[in-house]
1. Between P, Q, which one scores greatest on relative contact order in percent (Cα under 8 Å, 6 or more apart)?
2. With helix-only ellipticity at 222 nm (-39500 (n - 2.57) for each DSSP H run of 4 or more, over all residues; to 500) coming out at 0, pick the structure among P, Q it was computed from.
3. Quick check on the output: 2.7 is distance in nm of label points 7 Å out along Cα→Cβ at positions 24 and 48, derived from one of P, Q. Which one produced it?
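Values in this text are rule-based calculations from the coordinates and carry no lab data. Quick caveat, the model's predicted, so the values are computed rather than measured. Cβ atoms are built from the backbone, for glycine too; each structure is taken alone.
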Structure P
Amino acid sequence: MIDKERICIYDYYEVLMMDTHFFKIQMPDYNLIIRGENLQIEYYDQKEIRLHGHVKVIEYDENRV
């Protein structure tokens with residue numbers, strides 16, 4: 001789910017990399033990459049993570065063997 005300044009990600013496995021401009025999150029079949037400005041974790045638990053900030057780009061990278 002994407003809102004004006006917020007993105008909610010469900011059923012993620014792990015946050016692989018993060019800073020205020022870049023988040024890389026491992027999902028079941030791919031890695032989700034989020035680029036933006038002033039990105040920060042607003043909330044997280046075992047099934048959901050919520051990021052806050054100005055999201056510019058959302059892309060994914062398939063996990064291939």
Structure Q
Amino acid sequence: MEKVVFDVERCKGCELCTRVCPVNIVIMDKSRINSQGFHPAAVVDEEKCISCGNCARTCPDIVISVYK
């Protein structure tokens with residue numbers, strides 16, 4: 001099961017979530033573009049996620065859900 005889920009269609013690519021991840025696994029996915037024309041956030045190594053929730057709390061658009 002995924003620990004971090006992004007609503008990629010609502011992501012505006014602000015990059016705030018990438019700055020607060022203590023294990024540096026949240027990135028902007030340069031290989032994808034959502035319907036709004038932004039590169040959405042993504043997790044590069046789900047196994048390293050510690051489910052701290054920093055990314056979800058920082059997201060201004062409530063795009064991120066974190067599961068433990």
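1. Working: P: 33; Q: 43.
Once relative contact order in percent (Cα under 8 Å, 6 or more apart) is tallied for P, Q, the winner is Q.
2. Values: P: 0; Q: -3000.
Answer by label: P.
3. Values: P: 2.7; Q: 0.7.
This figure was derived from P.
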